[in-house]
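The structures come next, written out as structure tokens.
Read the figures in this text as sums done on the coordinates, not as results from a lab. Note that the coordinates shown come from a computational prediction; the quantities given were computed from them, not determined experimentally.
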Structure P
């Protein structure tokens, strides 16, 4: 019988499977987990699967996107408030932390929290205590915290925008989901799974993809990751149920890329030095990411270890 990770996060790429194994081990404990990855890689799906496989699975799963919390009200929404604490506080309201008691509190885009709320969150993580806005005494809630971000939190710490102590408190078990472009061999599996699931949801026959369409899809870099792929699959399921999908049925940008018949670089007539080009691209990626090696590796479609090897190979300081 498949577990929650296998049911909701299909994929066989080694880097993806390694992330799921880490999450599965962490699920059996009560430690804080920090889920890292680009937008659309499935961070909330992983958090939900982690909750479902944990001893807290019968408790609530409370999800909040920290980027959408209104300025000045984030603390009240997370930790509650008392009547009269501020204009508009007409009654007592429990916060999301209290609502997650006995279960899991998922803080998506945790890097967007203000410094003041970060301090409150640190106290909650360390002692299980929080103080509703306007309250005179702290309260307690037994909720596990899983956080996620697509930001470079170490860089945010260095810039003074994210508390170092909070970063290490959240970073007990980090789980990094690789972008779709680095999940070699997973696109055909995801294409079949998403198309079948969405067709069943909408009550229609699933479309199929011919070889030319599959080639275009596999060549696409998928900047929006699995979410972008899912949106495309849903569009095709609704508009072309039961049909065979060819290149002409795909979005215009994918068709143009296929018609070009070549990548974004054209080999000069006089040739070039590949090592010099590679070294220059690495320097550009480091400049664009202010020296962040993990982000630079993602820009180049490399693993971090491969980038580190090439930095040493070309004697690049970054």
Structure Q
């Protein structure tokens, strides 16, 4: 068979794989819904600033606590700042913090999990450290770290990365432990491949799928935790807008200016729901046996109940 025909076959196979992946994406309702929600939230953060008439820091004191109107679509806050501008720029900060935490924890957790899965001595040391960190409630741990580091956006990223890295490391380690016993890994070891080559070129690529799924959940958790820290005054410092400190400003006037808590709250809910839908959808795509197993279980349960009723 000629080289040209082989290249054509590879191209056809790639086209079929892409079309199959696209069909699976369209048939996955959770992933499709979550993608549309996140497309809207990211669109607000990236495209919204081009349609703003006010900056998030511009104060007009005489217009403080104005309700939603044609001039101020979402109203104004207790300093007369346009709430729509602050929610849009707050989306950039909140999503930026969540994305940075998800990337950092994925990289660091991947390295920790891979090393722990291959070296038993490191496994005992690293996993005991992870167990100790995971034993502390996340929000309390984050507050303690922010008290030590100080309320700055980069410190929020550092604190949340420390909080969530053990979760990623645990997921990667559990997957890598099963891959380490595969035949092809044993063959590479028998051929004299170095441990680092085996870890990062043969084991690591097979842990990416569960890592990506877990990273989407970390993304959502980071947005919630950052909002909680900012709401408590230990997160993104004012006057920089984030959804959390907008809620903090609105809690004092919640009965007089409901829009200050409702609109940033809606954005937090949309972002978290969208990311969780994306994570669940990716998990279903990566593990296609999940749904058939659940359906089979329901069918068997129905048969059992029917036989029991007849008996």
Structure R
């Protein structure tokens, strides 16, 4: 009897997770922070994957990483595979599980969760100790109905939002911030003076709009770029440059002194903001309604202005 030997797959799941995170975030360090491991561990996982595949997947740049052509093509399939695994695992866990009427699943961005929501959760627990709020912090948009749905979401954008009941939670106003040590080296007075400073960018491309708004269209600038706002904020705290980010996400850092306004009176107003989204108005008295009411009251009672 002949035995058909299955070809050994040249990776393990950890290699793929590390590769996807490094490609999405643009550096081993950022990927390590997201995965709660060391940068060396992520770098080793990626190197092992490249060795097993017999080719490089990234261009190593002076300030980060960028998938090369082979890496970009491979990344598409890896992300699809990881999504399939994630969906299968979630469905298995959720299958036949009784719905807890006190549990609320909220989807939001990592920056909003870390910088605005988590510092306030103690007040939610005090007001509604029976509620179990589960936070899914990701830049991926989760549906509000159907497969993989969440109970509510807090997302950045401007209405209308498709297939969602939306309420404005916090208006968007971006401010230039940096570490105190960086501003201490130089006192900027005019927008044009920032063109020769390292400007930290995220996926919202605020700096171009900022220079356009202050009458400096076409201004060339450079600095580190990140896919997530929270990483841009953390880079600013580390003194890597000036970040232009929603003020509401750095209020605590400004109060604590880990960040300062780089150029006073030069904010960037936006029609966008953080909105509270649900598939439809929550039922009266439900846990989702209580969380929604608490979020809106939190803004009214504890936000400046």
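Looking at Cα Rg over 2.2 N^0.38 Å, for residues 165-228 alone, point out which structure of P, Q, R has the largest value. Mind showing how you got there, number by number?
Values: P: 1.54; Q: 1.42; R: 1.30.
Top value of Cα Rg over 2.2 N^0.38 Å, for residues 165-228 alone, among P, Q, R, belongs to structure P.
Out of P, Q, R, which structure matches 1.14 when Rg/Rh (Cα atoms, Kirkwood Rh), for residues 125-284 alone is calculated?
Values: P: 1.14; Q: 1.11; R: 1.04.
Derived from the structure labelled P.
Hey, helix-only ellipticity at 222 nm (-39500 (n - 2.57) for each DSSP H run of 4 or more, over all residues; to 500) derived from one of P, Q, R reads -25000; which structure? All intermediate terms of the calculation are to be shown ahead of the outcome.
On the way: P: -13500; Q: -25000; R: -11500.
The read-out was computed on structure Q.
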